[in-house]
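Readers should treat all values here as calculations from the given coordinates under stated rules, not as data from a laboratory. Keep in mind that what you see is a predicted model, and the values were worked out from it rather than measured. Cβ atoms are built from the backbone, for glycine too; each structure is taken alone.
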Structure P
Amino acid sequence: MDIEIENPVKTMALKILRPLVRMLIRQGVAHRTLEDYVREAYVLEGEDELIANGGKATVSSLAVLTGLSRKEVKRLKDSAADGEEGDAVQRHRIVRLLGAWSNHPDFSKNGEGRPLSIHGEHGFAELVKRFSGDMTPVSTLSLLEQSGNVLRVGDELYLIKKHYMPVQTPTQQLALFGTDVNELMHTITHNLSSKHQDRWFQRKVSNAQVSVESLEAFKQYSAKKSMALLEDYDDWLSKHEVNTSSNTESSDEPANSAYVTVGIYYLESPQKESES
C-alpha cells in the first residue's frame, strides 16, 4: 500500500478499533479472538465484494482477495455462525407492532393507540398476529410489560410508551451495539463511494466550548427534542408501510419494501476533540 494512503487508513482504523477493543477487553476477549473475528469479517465482506462485481466467491478467489490461505478461508466459511441477527429481528418486529398500534385504524384513534382487549376482534392477539411475524401474544406482552410500553388493567392493555427500549441483558446490549455501529458505518461507507446526489443524510453538530455547568441541561434538552423527532419519523414510516392491511402483514420482508433507519447519538467529552 502507498505510504500516503497507509497512514490515513491506519489513523482511521485505530479510531474505529479503540472503542471496540475497549469494550472487548471489558468482556474478557483476548486479541487472538479478535483476530479470528477479523478473519471471518474479511471472508464475509470478500464474498459480498466478489458477488457485487459479478465474480464468484470461491475459496481461491477469496484467498487472493483477503490474503488468507485457502485452508483458512475454507475453515471460516464452514464455521460461519448462523442466527446472529435474532435480537435485531425481534426488535424490528416489536417496533413495527408499536407503530401499528399507534397508527393503524384498527388499533388506534387520532394517532394514539386504543386500549385493547387481549383477545377478540382488533385485540392484542390480532395485533401480534398481523404485525410481529411469528412471535406469540404471551411472549410479546411480556417483553412490552418489561420495557414499560404496556400497562395491563384487568383484561385491557394500554399503550403508555410508543418507543421501544427493551430491558436489556448484557447479550442484548452487545447485539444493539453491534447493530447500531454497523448501520452507521454502512452509511459512511456508502457516502464515501457515492456521487453527491446519491449520498444518504449524515450530519452532526458539535461544540468544544460548552460550559460543564450546561451539560446536564443540554443532555435533557437534546434527548427531548431527539425523541420527538424520532417519534415523528416513526409515525411517517408507519403510514407508508406496504400492505399494512393485507393478509401478508406478518411477513418480515413484504414485496416492494425496504429497511430504513435514522439514528441519533449523544456524546460528551472533556477533550477538545475525542481521539479515542
Structure Q
Amino acid sequence: MIQGVAEISPGERSPFGVLHGRFEESAVSCRRVTKEFVSGDNRTLVLRGVDFDVSFGEMTLLVGPSGCGKTTLLSVIAGLLDPTGGNISVLGQNMDELSGADSILFRRKNLGFVFQQYNLLPALTAAENAAVPLLAAGVPRKRAVDKASAMLAELGLEQRLYALPSQLSGGQQQRVALARALVHEPRLIVCDEPTSALDHETGHAVMELLTTVAVREDRAVIVVTHDSRVFDFADRIAHMDDGRIVRTEASEKAHFPATRN
C-alpha cells in the first residue's frame, strides 16, 4: 500500500458519501467491462471484467505494468473503443444508449483528452491547436484563440503561441495537448502519461494545473501513469494487472474537497 492512502473495496462509500456502483452518482462507473481484440483467428482478451469507479471532485491515477490494459480501459471509458461486454456510465450517461453521432457530441462537450500521441495539427500554431475544441463548438475565433493562449501561458508557453508543432519540443507539444484538453472546461479529463516527456519541474506544473483547473466538485480526472513522482497528487490510486483492477487506494486528502478551488 502506498503511504498516505487507504485501501477501499467496491461498494464502500466515497469521501463524498457516494455509494460506488450507482451510475448516476459517479463520474465514471464500469461494471464487468471486457474488451477483446480479434485479428483473423487470434483473439486477445485485454480487459477481463473490470469494475472501476471514479468519483466527482477527484483525481484518480490508474497504474500498473505495461500491457496490463490501462490505455485500453481509458479508451473504452472515453468512447474511443467499444467494449466487448459489461456496462459503462460516464457523467450519468449510459454509453450503450448513445448512437455514433450522439457519442461524438457527448465527448466533444464533456471530455478532454491527453494521449501519448499528441495529435497536433501540423498547419496550426500552438494557440490554434489548443483552441480547436472551442472552435469546434462554435466559439468565435478570436475569443477561442485568446482563451487558449491564456491556458498556454499558464503552462509556460507564452513565448511559443505562434510556433508550429514542428518547431516545438516533445514536452512543449505535450503541454499544448494538455491545454487543448482543458480549454473548453470539460467535466471529465482523461490523460495517458501526461508527464512522460517532461522534466520534474514542468511535470509538477502540469499536475498542479490539472489539480487546480480540472479537479472540482462537478468534474473528475483520470490519469494513466508510470511516473511515481505524481502519486502525491492523487485522491485515489487504482492498481491494474492482467486486465483487471486488483485494488484501489484512497488518499486522506480526498476527505477535504472544499480545499480545492
Checklist line | Winner on distance in nm of label points 7 Å out along Cα→Cβ at positions 95 and 111 once structures P, Q are ranked, highest first | finding: P
Item checked: Structures P, Q, by relative contact order in percent (Cα under 8 Å, 6 or more apart): label with the highest value -> Q
Check: Taking FRET efficiency 1/(1 + (r/R0)^6) of positions 103 and 239 (r between Cβ atoms, R0 = 30 Å, to 0.05) for each of P, Q, which is largest?
Finding: P
Check: Thinking of P, Q, which structure, once log10 I(q)/I(0) by the Debye sum over Cα atoms at q = 0.07, 0.09 Å⁻¹ is computed, gives back -0.23, -0.39?
Finding: Q
Note to self: If helix-only ellipticity at 222 nm (-39500 (n - 2.57) for each DSSP H run of 4 or more, over all residues; to 500) is calculated from each of P, Q, which structure is the one that comes out at -7500?
What the structure shows: Q
Check: P, Q: which one has distance in nm of label points 7 Å out along Cα→Cβ at positions 47 and 223, as calculated, at 2.2?
Finding: Q
